[in-house]
1. For the read-out relative contact order in percent (Cα under 8 Å, 6 or more apart), a value of 33 was computed from one structure; give its label from P, Q.
2. If we compute FRET efficiency 1/(1 + (r/R0)^6) of positions 42 and 66 (r between Cβ atoms, R0 = 25 Å, to 0.05) for structures P, Q, which one ends up with the highest value?
3. Have a look at P, Q and say which one yields 2.9 for distance in nm of label points 7 Å out along Cα→Cβ at positions 10 and 26, as calculated.
4. Suppose helix-only ellipticity at 222 nm (-39500 (n - 2.57) for each DSSP H run of 4 or more, over all residues; to 500) works out to -10000; of P, Q, which structure was it derived from?
5. Say we calculate distance in nm of label points 7 Å out along Cα→Cβ at positions 58 and 154 for every structure; which of P, Q gives the highest result?
6. On mean count of other Cβ atoms within 10 Å over residues 74-81, which of the structures labelled P, Q is highest?
7. A value of 38, 27, 19 was computed for Cα extents along the principal axes in Å, for residues 2-49 alone; which of P, Q is the source structure?
8. Upon calculation of log10 I(q)/I(0) by the Debye sum over Cα atoms at q = 0.09 Å⁻¹ from the atomic coordinates, which of the structures P, Q produces -0.34?
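Coordinate-derived values only; no laboratory data. Predicted model, so just to flag it, every value in this text is computed and none were measured. Cβ atoms are built from the backbone, for glycine too; each structure is taken alone.
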Structure P
Amino acid sequence: MKVEVVPHDPTWRGKFEIESKLVALTLGENVIAIHHIGSTAIPNIYAKPIIDILVEVKDIALVDQCNTAIATLGYEVMGEFGIPGRRYFRKDNEIGTRTHHVHIFAVNSPDIKRHLAFRDYMIAHPEDAQKYSELKRQLANHYPHNIDKYMDGKDGLIKEMETKALEWWRY
């Protein structure tokens with residue numbers, strides 16, 4: 001996977017809105033809330049052009065019954081994919097470029113708080129958001145064909161910002 005970060009695109013919000021409605025319809029009444037997360041949800045920073053969608057559900061086990069329906073939207077079903085209690089799906093466009101990630105957690109999961117706190121903190125603290133943006137640009141330039149090195153390079157700063165965010169944010 002080529003590592004590419006691009007300037008913030010104001011169309012990302014609309015792309016989130018469109019896709020989140022499709023996901024909500026597919027998951028039905030189990031859905032409590034849907035959130036735009038990740039760097040595409042943070043104005044004025046560079047991001048991989050992949051829309052991250054976080055879905056809060058009443059019952060995580062019921063999500064598994066929707067796997068076939070979610071797959072008809074073009075998503076690959078990934079299960080927990082390294083995070084216990086999560087259901088993860090990813091979608092590529094017709095030429096094989098990743099476009100969306102869907103992360104589903106049961107309501108009150110600490111992972112929901114973690115993701116929302118990070119997003120809201122970065123929006124409220126543009127100086128930290130720019131620090132994160134610049135690191136991502138440097139890593140993408142240094143590791144253009146190594147997503148693992150790119151992700152590992154962000155890990156320390158993400159943990160630092162997440163700690164600040166959780167102290168700052170009230171769920």
Structure Q
Amino acid sequence: MNFLELVTKRCSIRRFASTPVEIEKIEYILEAARLSPSAVNFQPWTFVVVQQEEGKQKLHDCYSREWFKSAPLYMIVCGHHDQSWKRGSDGKDFLDVDAAIAAEHICLAATELGLGTCWVCNFNAELCHRQFGLPDTTEPIAIIPIGYPEDSLMFEQTAKKRKGLSEIVKWEKYC
């Protein structure tokens with residue numbers, strides 16, 4: 001599958017089969033995340049893999065939507081503010097950008113392997129921070145549930161709602 005086919009296939013999956021994800025696939029996904037680009041190559045991230053029931057329950061406490069509970073595996077994308085690059089001219093912290101790139105590498109690698117994912121950002125970050133013992137300078141950026149879709153046709157049946165290129169592209173200048 002070429003890249004456009006891959007990004008067209010990727011969608012938010014919210015119904016997972018109970019089938020466990022093979023360790024080889026988990027390691028492949030983590031390698032894709034590890035190879036993500038980051039500002040000044042600082043790589044200010046850690047990925048917490050959660051598969052055991054105790055950890056899953058902690059995540060369910062942080063985000064209690066029913067569909068979320070069906071995933072057999074979760075990855076918490078954590079960013080380290082003390083390791084991220086800050087732009088000199090205005091101090092902008094690129095942690096969120098770097099973590100988002102790594103999170104999307106996770107989602108795309110999972111999709112390539114026939115696994116479903118969904119970005120979850122609307123969770124109780126403070127509780128997640130405490131539940132998983134994150135250092136003070138570390139922030140949980142996203143939780144990504146990963147698993148086989150309940151129905152393998154979900155990839156094809158999930159409509160992509162995107163603006164047209166003419167709505168989002170400017171040539172040479174904004175106006």
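1. The correct label is Q.
2. When FRET efficiency 1/(1 + (r/R0)^6) of positions 42 and 66 (r between Cβ atoms, R0 = 25 Å, to 0.05) is calculated for P, Q, structure P comes out on top.
3. Answer for the origin of the read-out: P.
4. Checking each candidate, the match is Q.
5. Once distance in nm of label points 7 Å out along Cα→Cβ at positions 58 and 154 is worked out for each structure, P has the highest.
6. Sorting by mean count of other Cβ atoms within 10 Å over residues 74-81 in descending order puts Q first.
7. Matching structure: Q.
8. Comparing all candidates, it corresponds to Q.
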